[in-house]
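Structures given as structure tokens follow.
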Structure P
Amino acid sequence: MPIDLVLVRHCASIGNEAYERSKEGDHSHYTEQFRQLPNWAWPLSEKGRQQARATGAWLEDHFSAFSGYYCSPFVRTSETAGLLGLQAACWEPDNLLRERFWGEADFRVPENERWEAFKKELEGRGHDPAYWRPPGGESLADLELRVEHFLDKVHRAWPNGRVLVVTHRDAMLAFGARIAPRPLMEWRRMLLSKDPHDQIHNGQVMHYTRRNPTTGEVTVRFSWVLSVCPWDLIRSTNEWRRIEPPHLSHDERVEVAAATPGDNWKATTAGKSD
């Protein structure tokens, strides 16, 4: 694998802003023109362009250069990549990095209409966010297959290199599931959490590395991860976390299974926009 894999979520798009306003009851951004615009064609908002410049400045402060530069082919990811302002970058669009497909429950309609049409389906996400699939769309587990293909590609292209990727929130969650697996209940807790430190914000950086940030020793697998939201550091932990291999003994597996709730399973949230 590359020594460093740096993931950046695209910055705020007009779709993100329309969705956030719609959640608060303001559906005015969902004009007929907006509804006709494909999800992949959403450009960045002015706030998103400012976020991209802040994230680009952070990257320039922390990295001299990258071996490979990849981005989702969507407009908001391509625009983010360009506004990072990395002069040495030569970006390669890769369809494996595209947005999660939300099928019939796409975000091109306001939140009240979306819930009216798919209330039962959207409530299911709160019960099982890792495996839940929107009607006609992709689950996070489905995205892991795409991520696996991409990791195989960079493994062959940039061994011991440094790779920068601009993609989408759920794709970054899928990267995390493949690179830094968590126990299923912890994974569910994080996916449903409202704690800003558990979320991946627009413009956020997730840096996975094989190099010990303290000693400089290089390991065989990605062993550390750093989460940073450059335009608002309060939203991120900004500290290195050691990635522990998810291997458990027989007895530990039994304990994990016994600790998993059954009859008292409750949903806590559902449906977020990328």
Structure Q
Amino acid sequence: MKRGWRSVNLILGVILVMAIVVMAFLSIAYTPHDPNRMNIAQRFQSPGSAHLLGTDQYGRDILSRVMKGAVNSLIVGWVAVGIGMGFGVLLGSLAAFWRGWKDEGVMRLVDALYGFPAVLSAILITSIFGPGIINSMVAIGIFNIPIFARLTRGASLSMWQRDFVTSARAVGQSNQAIIWHTILPNILSPLIVQGTVQLAIAILAEAALSYLGLGTQPPHASWGRMLSEAQTFMEISPWLAIFPGLAIAWAVLGFNLLGDGLRDLLDPKLTEARP
């Protein structure tokens, strides 16, 4: 039964995430209507046959904009997590190898980065370079660097004490080869799990930044911006906020369930330790 519940988390996570991914890829080739086309005569239409999720204050089709918003959310999430994982794994691996004062210096730098949350980083970056999706990805990516650096360092430190690393050194492998061909493959599982969880956080952060006007800019669709625009019309058109809000919840829940399921699948020690 316990193993079954864990499988349910993984299966539900895969289903929810795949639904978002399929919707995003589908929107590249097809949407029911042009997501940016305004038609004032059809604004505030309730969900119906012509517009399945209704229209917004400019007469734009909400379903089409929700579909396009999935593309922006996934792109920002993947790129931001990629930035965080790339730099974080590099810094964590070097810190674990160097030890001593170099290790301390790298980790204090990581701690300093951790003191700047995604929203604060975005405000700082956009105040210099202006708001936009690129700056959002950079800001969220910077926020992810310390998380992956700490995880990589902790996992790598234990790996350097293992017998197979000692054997690799004994046969003459360079430290660089040991890191890339021995250490990193053995800590890949926790990195994958953490990356999946951080995708959910990145999508939520992108929505928050867009809500504040720092992320995706008009006329491009963004779930967070849709929520921001909807708050003025909640009394007359509540569906303006309901559907993008459900999309955010769907994506975040899906990636969290997927991460939880992968953790149980890829970490047998954790599975055995759980009651």
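Of structures P, Q, the largest value of distance in nm of label points 7 Å out along Cα→Cβ at positions 20 and 244 belongs to P. Assign the value 41, 22, 14, calculated as semi-axes √(5λ) of the Cα gyration tensor in Å, to the correct structure from P, Q. Among P, Q, the structure yielding 41, 22, 14 for semi-axes √(5λ) of the Cα gyration tensor in Å is Q. Tell me which structure, out of P, Q, gives -12000 once helix-only ellipticity at 222 nm (-39500 (n - 2.57) for each DSSP H run of 4 or more, over all residues; to 500) is calculated. Structure P accounts for this read-out.
Name the one structure among P, Q that mean count of other Cβ atoms within 10 Å over residues 100-107 of 17.4 was derived from. Clearly, the read-out refers to P.
When distance in nm of label points 7 Å out along Cα→Cβ at positions 28 and 220 is computed for each of P, Q, the one that comes out at 6.0 is P.
All of the numbers you see were taken from the coordinates with simple rules; none came from a lab. Small disclaimer: the values here were computed from a predicted structure and weren't measured. Cβ atoms are built from the backbone, for glycine too; each structure is taken alone.
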